[in-house]
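Before anything else, here is the set of structures, which you'll find just below.
Quick note: the coordinates plus some simple rules give every number you see, no bench work behind them. Because the structure is a prediction, the values reported are computed rather than measured. Cβ atoms are built from the backbone, for glycine too; each structure is taken alone.
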Structure I
Amino acid sequence: MNIAKMMKQAQQMQAGMLAKQEELAAQDFEAKVGGDKVTVVANGAGDVKSITIDPSLVAPDDVEFLQDLVLKGVQEAIAKGKKAAADEMGKLTGGMGMPGL
């Protein structure tokens, strides 16, 4: 077992993972909920970039429903980004399950 070779491979894997994380952070993930009346866009870093609400949902007597839809949209958009990140990291690590990544 060549330690220098292993270290080089680990460094290459780390560089690849950092590049993939940056790529995912620049990618947008969209979630539509409530019959496509609420749209949330988040990036792969988990930052919510926009929320679009169909005007027909804005009813002063039912704000709770709108709040629930917005929350669900945010959760779904972030979950899509996290899943894409996990899938990409799995490809890079060959399924080795590296803790903390």
Structure II
Amino acid sequence: MNRLYYVLLAVLSLIVIFLSKSIFFGENSYNKRAELIEDSKIQQIKNEELKRQNEILEFEIKNAQNSNDHIENFAREKLNLTYKDEEFISFQDENIKDEKNE
């Protein structure tokens, strides 16, 4: 009876060691879980940024559909378009120039 007890204890110990190996070092280990959580957080931040950009684009599209002034403003600012007799002048911040030189 005593010998059977030790054999059973050894078998159970091996099972526990085998299972703990897969928990700590296997495919579904704690390290892999932590990596997946971190990747999920990064993806959520990217998704929030894309949502914000989509809202801005949606706002611009609605303004463009409802206003001719918006279209003219877009053409002048973004595309640098002017009328035949107009002269286009743009200003740059000197702070930006200073940062580029350093």
Structure III
Amino acid sequence: MDLASFKSTLAAVAPPPGLSPALLALWWQGKGDWGAAHKVVQGHEGEAECDWVHAHLHRVEGDLSNAGYWYRHCGRKPAQEPLDVEWAAIAAALL
């Protein structure tokens, strides 16, 4: 699956089968369901990909201190680009 295909699945009611937990969380965030996305990553703390998405989610929430914690936890610098650009970059990297 490529980024365009992944984005097209956001029109569906349910996520496509076989997504990794990090991609599943991004899918839910792409649908605007922050709570569902956060629940997924919380269940996979310590997994670098989920921790990266976790950082993004706290940026979305506006909790930059918490986002910073998760960026450090996954070994990445805090993102500076717009949220939608970061979302797409994470999705593309994970696909």
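Key figures
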| item | result |
| --- | --- |
| Comparison of I, II, III by mean count of other Cβ atoms within 10 Å over residues 19-26 - largest value held by | III |
| Structures I, II, III, by Cα Rg over 2.2 N^0.38 Å: label with the highest value | II |
